[in-house]
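As structure tokens, here come the structures.
Where a number appears in this text, it was derived from the coordinates with a stated rule and is not lab data. Keep in mind it's a predicted model, so treat the numbers as computed, not measured. Cβ atoms are built from the backbone, for glycine too; each structure is taken alone.
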Structure 1
């Protein structure tokens with residue numbers, strides 16, 4: 001792969017980031033004061049649901065509007081999972097290609113984690129569909145199946161953010177800022193996972209981590225789309241080592 005092709009690939013990552021952000025906005029939001037566990041988002045409440053009884057409460061919240069929103073959101077989330085795996089996987093692979101030979105394993109590891117997150121997201125969605133199809137009598141085993149696949153998904157996503165953040169944080173300018181956002185996502189998000197494992201309920205870390213990774217994605221979209229050459233300039237091993245890959 002020649003240098004101009006790499007620049008095009010970097011810009012493609014930025015374009016994918018833009019599409020991912022637009023799709024995320026299209027997903028929509030809903031807040032409810034009738035959800036168990038202190039949650040306001042019906043989707044997050046079901047993702048991290050504690051028991052079968054809580055599934056029943058979520059399905060009945062707001063006269064069934066919460067369940068209707070979750071149903072619509074889950075269908076859209078299949079597309080979102082594909083898009084974020086494509087976007088963040090491409091970012092990881094690009095970083096693995098242009099960073100120094102000794103650091104390439106970091107980008108490859110990040111790729112593995114984001115693909116794993118996508119797989120777990122699909123598993124979580126299938127179990128959530130089963131839950132919202134019920135009118136009553138949801139079991140604790142179903143709740144745990146949803147909850148632990150969700151926590152595993154979040155963990156894989158945050159580990160992706162950690163590895164990508166480590167690579168970018170060692171650069172300068174915008175890339176340092178992007179790396180900082182990814183690292184903040186990892187630290188905040190993993191702490192939320194740990195707290196939720198110890199005591200299943202709402203924690204501010206989950207929505208906050210979505211804000212930080214959203215900011216990281218926005219900055220990535222700008223930097224990688226508008227000035228891909230500046231991204232490549234931050235990696236001194238490129239293009240000297242690139243053709244040897």
Structure 2
């Protein structure tokens with residue numbers, strides 16, 4: 001009588017449960033990653049290349065993702081009003097993240113997935129992009145290794161780099177930050193003023209918020225694996 005063959009294979013993922021657990025831990029697939037993407041459009045229009053790029057963004061599997069365009073408003077005012085509207089909404093206020101995406105930026109397809117990997121370590125984390133022009137500067141501000149300031153600095157490649165301030169070109173914020181009473185309202189403010197008690201102050205809306213978030217204890221970083229192109233909308237040249 002022939003011996004019956006018995007075939008069994010536990011499968012790839014069962015073969016090394018530790019590696020599987022580490023992979024799942026990095027992607028956070030079993031956590032709430034619901035994300036509201038905000039794109040300001042000061043002119044009311046978005047370039048077709050940016051729209052095509054947005055349509056190609058990979059969304060975490062089985063997670064909620066919603067896009068909101070903010071037309072014809074000053075950027076800081078638009079962000080502040082829209083986020084306050086979200087907080088006032090009984091449904092959207094329960095979501096996990098706000099993703100800001102500027103109207104002239106092009107992002108890698110897996111950019112959001114990579115930013116989400118480090119949300120257990122940082123409250124605000126963005127991709128790396130540069131100011132426009134041949135003398136462009138990296139938009140990462142305030143090296144934690146130096147004195148307190150918001151000067152841009154050159155970050156190392158392919159790393160998560162802590163900092164004191166991020167720009168908003170492609171940046172992920174925990175929504176709970178905006179529920180914190182220690183964060184001043186409006187959240188984002190483009191500011192240029194002189195106060196005799198403190199001297200002259202000038203902020204773009206992103207660094208105004210970054211300073212207040214830092215004072216409230218929130219950790220910020222740039223992920224230089226997420227390389228964001230900054231497009232000149234007239235020439236279509238990408239810096």
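Values for this structure:
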{"item": "Of the structures 1, 2, the one that 1.00 was derived from, the read-out being FRET efficiency 1/(1 + (r/R0)^6) of positions 142 and 166 (r between Cβ atoms, R0 = 25 Å, to 0.05)", "result": "2"}
{"item": "Among 1, 2, structure where helix-only ellipticity at 222 nm (-39500 (n - 2.57) for each DSSP H run of 4 or more, over all residues; to 500) as derived comes to -6500", "result": "2"}
{"item": "Which of 1, 2 leads on relative contact order in percent (Cα under 8 Å, 6 or more apart), largest value", "result": "1"}
{"item": "Entry that produces 2.1 once distance in nm of label points 7 Å out along Cα→Cβ at positions 70 and 222 is calculated, selected from 1, 2", "result": "2"}
{"item": "FRET efficiency 1/(1 + (r/R0)^6) of positions 102 and 150 (r between Cβ atoms, R0 = 41 Å, to 0.05) - structure with the largest value, from 1, 2", "result": "2"}
